[in-house]
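S.K.: So, here's a batch of structures to check.
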Structure P
Amino acid sequence: MNRKDIFLQQLTACFDQNHWFVSIKNALDGLTEEQALWKSGDKTNSIWEIVNHLNFWNKLYYDRFQGVFPDNVDDNYNTFQSVDGSSWQETVDRCYQILSDWREALENSEEVKLDALPKENYQNNWAEILSNVMIHNAYHLGQIVHIRKEQHAWDAKQGVKG
C-alpha cells in the first residue's frame, strides 16, 4: 500500500465508513438542527459550528490541492461561524461534497504529488499536510460524538458504546 492509498483509506474512515472510529457521515446521521445548535456551555462549540470549521479547513486545503490559493483566515475563531447563512442540511451537504471532492482529487492524483510543496516557500509537502488534515478531521469527529453523548442523542449501535 502506498501513501496515497493510506490517505484515501484515512479520508474514507473520516468521511463515510466506520473503522476504528465513527465516520462523519455516521456521526451526523439523524442529527436535528436543534441538536446541531446545542452547546453544553458558553465556551464550547456546537456540532454545527464544528462542521462549519471542518468545512472551512477541508475546502481551503482542497482548493490548495487544486492549485487555488484563497486568502488565509485572520482568526481561527471565525471558521466556526457560518459565512453564508446556510441551513443545517446545506451545511451537512457541503461537508459531504467537500470530502467527496477530496476523495476524487486524491484518487486522480499521482503519488509524486505527495512530495511536492503546495507552492514555493511552503514549509510542508502534501503528505505532511494531508496527515494533519486527517488528524484534524478525526479529532473533531470525536468532539461531535462526545457532544451527541452529552445530549443523550447517541445510539451505541452507531459505533461507539462507551
Structure Q
Amino acid sequence: MSSKKTRHPSINIGISDGDREKIVRGLSALLADSYTLYLMTHNFHWNVTGPQFNSLHLMFMGQYTEQWNALDIIAERIRALGHPAPGTYKEFVKLASIKEVEGVPRADAMIGHLVAAQEATARTARKLFPLVEAANDQPTADLLTQRLEVHEKTAWMLRSLLEE
C-alpha cells in the first residue's frame, strides 16, 4: 500500500469549505430522516391491515416511492458539495431525529407515526435555511424548498385521514 496521501481537487464553487461542511452536516441529517421515513413508510405499506387496507397500501406505496427517489437527490447534493454521503443504518440511526417504530401498529397509529415523521423531516429541512441562505447556496435552498413542499403536503393529507 502506498504511503502517499490521496489528493482531492479543491472545490471552488463560491461556498467556503467551512460553510460546505456545515451544510453537509445538515443535509446528512435530512438524508437520515428521509431514509428513516422511507423505511417506516415501506414497512407500513407491507404490514397495514383493516378496512382501509387497499387505500392505505396504495397511498403508502406512492409515498415511499417518492421518498426513495428523494434520497438520491439529497445524497448527490452532499457529494456535489465535496463530502461523502452517509449510507449505513448505523450512521442513519445516529443522525436521524425520527425514532423507529417497534412492532406493527394499527392502521390509524401508522398514520399518526407517519404524520410525526413527515413533520420531523420538514423541521430538519427548515433548520438548514439560515445557513444555506447565508452561504448563498441556491441549489441546496431549492432542494430544501422542494422537500418541504412534499413533506408538508403529505403530512396534511395523512392528518386528514385522522379527522372525524
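Rule-based calculations on the coordinates, nothing more; no lab input. Computed from a prediction, not measured in an experiment: that's the story for all the values here. Cβ atoms are built from the backbone, for glycine too; each structure is taken alone.
S.K.: Give the label, chosen from P, Q, of the structure having the highest value of distance in nm of label points 7 Å out along Cα→Cβ at positions 23 and 143.
M.R.: Largest value of distance in nm of label points 7 Å out along Cα→Cβ at positions 23 and 143: P.
S.K.: Taking distance in nm of label points 7 Å out along Cα→Cβ at positions 15 and 71 for each of P, Q, which is largest?
M.R.: Comparing P, Q, the top value of distance in nm of label points 7 Å out along Cα→Cβ at positions 15 and 71 belongs to P.
S.K.: Follow-up. By the measure FRET efficiency 1/(1 + (r/R0)^6) of positions 55 and 135 (r between Cβ atoms, R0 = 25 Å, to 0.05), tell me the structure among P, Q with the highest figure.
M.R.: Between P, Q, the highest calculated value is found for P.
S.K.: Tell me which structure, out of P, Q, gives 29, 15, 9 once semi-axes √(5λ) of the Cα gyration tensor in Å, for residues 47-118 alone is calculated.
M.R.: The read-out comes from structure Q.
S.K.: Taking Rg/Rh (Cα atoms, Kirkwood Rh) from the coordinates of each of P, Q, which one would give 1.06?
M.R.: Going through each structure in turn, the value belongs to Q.
S.K.: Can you spot which of P, Q the value 15.1 was calculated from, given it is mean count of other Cβ atoms within 10 Å over residues 31-38?
M.R.: P
S.K.: Additional query: State the single structure among P, Q that was used to calculate helix-only ellipticity at 222 nm (-39500 (n - 2.57) for each DSSP H run of 4 or more, over all residues; to 500), giving -17500.
M.R.: That value comes from structure P.
S.K.: Still on this structure, I have one more. For the read-out distance in nm of label points 7 Å out along Cα→Cβ at positions 111 and 127, a value of 2.9 was computed from one structure; give its label from P, Q.
M.R.: Of the options listed, only Q reproduces it.
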